[in-house]
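Since every read-out is calculated from the coordinates, none of them should be taken as a lab result. This structure is a prediction, so every number in the text was calculated from the model and none was measured. Cβ atoms are built from the backbone, for glycine too; each structure is taken alone.
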Structure 1
Amino acid sequence: MKKTIYLSLLGILFLGGLVFALNTAQDNNESQDQENQDPFQQEAVEVSEGTVEVVTSDNGSINANNLFIPWTINKNGNNFYLSQRDGAVVQIDGSLGLVEIQDVEVSKDILHEGQGGFLGFTLAPDFDTSKMAFAYHTYQEDGETLNRIITMSLENNIWTEEDVLLEGIPGGEINTGGRIKIGPDEMLYATTGDTGQAEKAQELDNLAGKILRMELNGEVPEDNLFDNSYIYSFGHRNPQGLAWDNEGNLYSSEHGESGHDEINLIKSGQNYGWPVIEGDEEASDMMKPLHHSGDDTWAPSGMAFNDGQLFVASLAGSKIFTYDIASSEVSEFYGDAGRLRDIMIEDEALFTITNNHDDRGDPSEKDDRLIQIPLTEKASTD
């Protein structure tokens, strides 16, 4: 039975420890050798309201501790909705410190293995009235690992599958993509990885290694450049971040094979080169990145745009980087919290989430965490 938890705004109420299990997942691109290791088997972890600790500081900043591999940050009014990779949604009322752990019910079981699970999650534009959202999750069918995009509705603290927009997206233990967002054109965009089979990224009859674009009802948009295809761009290895600037330009972050992580300006119908080129390499009719990390490994994930800059969360890099679009300069904005999966910006606050329980990190007693950072200052955590 679920319980409603209230936390005093005058202090910290410790609500109990998180019961968690170690796993051995490969979660990014730190090297090809790491990707070839045996996949992990994720043990079930039960997270309840009583395990999540919400802390409100004197300046009103909201932080939540003891989450478990949160993947996406959404916010509606005062309420945060965080998808967790094992298959749950955590709702946090930022003004009251109210925590709800919401179950997810789908017609095909969520497969939480390797980098797969309950990944991308975004609220519908009319969420206030419809209580609908879109989700991207991994499943298994006839022994094959796949991904699907569905709509879900929230009722009585349970998210229930409503419609299937797209199934059969190639999946695997690595490079599974998973970010979904609604663009300024009111289309749904989704990133897919090459699943460790690089040649798929160049195949236009295969949805692996692509950025997809669809109507909110799942139909192929008439103005997609490839006839009767969801493919918006191709030649990607493992894109995990999407963001739009004020002019409607789309940017994506992408894992390289060993270093050479990318920030790309995404244009409809273009080929981004993987596995033919990476980094500074060039080839006819293939797009170079705006920036790449060279020999360093970032394993970039979620992105957000604010005031001329892209803010990029990194897993292996354990930092938030900024990319200034006008100057092409890269700076370090935030660090010392470990692996960072997603970013959301609202007003003068940046929100990020750690992923230190995905076995590539070193979890503290507080992990995983939702962290609020003022945009007016660089910060680090204890």
Structure 2
Amino acid sequence: MAKQILILGGGYGGLLTALTARKHLSASEANITIINKFSTHQIITELHRLAGGTIKEQAVALPLQKLLGDKNVNIVVDTIQEIKPNEKQVLTSSGAVHKYDALVVALGSETNYFGIPGLEANSLILKSASDANRIRAHVEARLDAYKASGNKADATIVVGGGGLTGVELVGEFADKLPEVCRAKGIDFNDISIYCVEAGLSILPVFPSVLIERAVTSLEKRGVTFLTGVAITEATNNSVSLKSGQTIEASTIIWTGGVKGNQVVGSCGIAEDRGRATVTSTLQSTSHEDIFLAGDCAVVFPEGSERPYPPTAQLAWQMGETVGYNLSVQLKGGVMEKFVPVFSGTLGSLGRKDGIGTIGGKNTQLKGLPATLMKEASNVRYLSHIHGLFALAY
């Protein structure tokens, strides 16, 4: 009788788990079901472009049915409510109860607001295509309001967080808003774009020379960076900073922190500050029938006390390892230890500029070469998941 494999989440980790598991397990050996809150697999690394209005939603939200429909993978669109590891059950918001022989948890992370007063209620986030659409619509509505009233807050955007997501987002705004303003009859020089970072520097994963390149490039296009200063409060039209400064802004976007998924952290499996702890084969340290992939798990390099940073490429590789190890668990053999290979880090600074480090020697890229490499990286991933054909839906 076919074993029941249940995969929670259709992001990088969940999708690659499903694709890899099906390569090694026939339909008679395993019934694979993936539960995702969206009907699409979303290219998270490109959401800033959708939020800025430089691409359409179909470029970042690929139908799971087209990616998995011919792979004998069942697709359920629902939201996970509770995981019961001792009963081998998963409950969803629709009231359904899903039983499993093996479970894969790939639910990603949640936004961390760090208890900052008013921040969650008054800010937008960028974790899905719907979030990106909401940001774009909100910005355009505020610009229309500015044209009508001249209220400076409506012409001011504050992005909290100077990591890759925040910096790529202000880069899109710097490139796209001049065009949007011209169409609306607004002077782009009236627009203020802030990136506020509590740390001493933006983009701490990059070498200082590339950080300087990013700051210089974006400042020339109208972005103001405020580093070494934390947001202490947010209202619907202002941001207060630890320095005592207050910025009047009707658009506040928070990209400044993530935390473990609440469903994972509260389900009873072993965890560390909300993220599941895993063995070298990516099984839960407390439940060997549960595998984990992506940001909801914390993975440490051998001999290190610092975990790997949560990235799309890490989740992708975790999914492939989990998919193979599932087949070993069900059919026998030796499981693979997870040993990630990092190909580099690439960041866009708008459509015509970028920075990056690639390869084992961390070769530095900037300008057009970095932009082209990032585009190539996206195409490579789409090709890997056979997703290029899905772009035309």
Structure 3
Amino acid sequence: MTTQRLGLIMHGVTGRMGMNQHLIRSIVAIRNQGGVVLSNGDRVMPDPILIGRNADKIEALAKAHNIARWGTNLDEAMASKEDSIFFDAGTTQMRPTLLAQAIRAGKHVYCEKPIATNLNEAVEICRLAQSSGLKHGAVQDKLFLPGLRKLDMLRQSGFFGRMLAVRIEFGYWVFEGDLQPIQRPSWNYRKEDGGGMILDMMCHWRYVLDNLFGEVKSVSCLGATHIPKRWDESGKPYEATADDAAYATLELKGHNGEPVIAQVNSSWATRVKRDDLVTFHVDGTHGSAVATLTECRSQSRVNTPRPVWNPDQKQTMAFTEQWQDVPDTQVYDNGFKVQWEQFIRHVAEDAPYRYTLPEGAKGVQLVENALQSWKERRWVDVAPLPV
């Protein structure tokens, strides 16, 4: 058994997502466990170089996690032959340019989503990646959530029978910044800086819907800016120009060819009265299930109660107690880490890999379709991706 080094450039990891999920809980965790095990028993040890604009911040981050290499010169890092993967978790607006630069430098590329702010740029970078012969991937982390993995197990077992409908409820209250400190960066609420609920979350919902429930065929979406005034990191008020909520209905082609209806509500202006910050409710002819980030509860056809509608009497049924837990039958590792391990195996031994840049481009496509639906106040069909 041998251990081989895999050099990778990590850009944009001083932000919350890049630092916590990709650096600390993925790459550092993989290093601490002794690398990624390949099919022949060999191991691959990632050796990252952290690249950022703020030298003090990037140096402190590297030293805190025993990472020897860091710097501020991205061009120099791209030109180095020591590293074969480029990863980006920086701003969406810069992403297509950085990915193109990395591909032309001969790097395999892996990135956060959205992979671009518009479909034309997304398609262009997909075509460049495909023609290069290099490996490429886009983060699709929610597919690896324990709750959704349990839900997918129910689907694969035939538990739902014919799937009828999916209802996704996502969101929580993001503080405006005047009374309580903000818990999301202010750029999220400025359209000119790449903010917006539709751009942020429709990319997620596309891969979740396509993979678990059925291919998205059309969408009707209404966006809203419920909170028009917010306060930034320095306490300065600003106009919120981006949508902070989206209410969508989608038509899916289920895995058995039958139609499935999806309703997806996403909001940063709602207060939570559900089991988690996001819930996925699936109804089928033979059973229903509700998944959270980590849990899943089901109710089969034969265990479905018979409620009585009587507005003159207080409801006596405890509906939430009539569902059964889908048990933990395995250890669920961090979803970002799991996908990193899959991509590293893809690069190191050409292992199969599904979550390529065209899959990321599908998310950008749904963003544009949803925005068009909102603007034109109509249903919009989702065309085949032109790559």
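If you rank structures 1, 2, 3 by distance in nm of label points 7 Å out along Cα→Cβ at positions 57 and 313, which sits at the top with the largest value? Numbers along the way, then the final one.
Numbers: 1: 1.8; 2: 3.1; 3: 6.1.
Once distance in nm of label points 7 Å out along Cα→Cβ at positions 57 and 313 is worked out for each structure, 3 has the highest.
Once mean projected area of the Cα convex hull in nm², for residues 177-320 alone is calculated for every structure in 1, 2, 3, which label goes with the largest value?
Details: 1: 8.2; 2: 12.6; 3: 12.0.
Result for mean projected area of the Cα convex hull in nm², for residues 177-320 alone over 1, 2, 3: largest is 2.
Comparing volume of the Cα convex hull per residue in Å³, for residues 97-208 alone across 1, 2, 3, which structure shows the greatest value? Could the numbers behind the result be given before it?
Values: 1: 129; 2: 184; 3: 167.
Biggest value here belongs to 2.
Work out the source of 19.3, 61 here, i.e. which of 1, 2, 3 gives that when Rg and Dmax of the Cα atoms in Å is computed.
Numbers: 1: 19.3, 61; 2: 21.7, 69; 3: 22.1, 75.
The correct label is 1.
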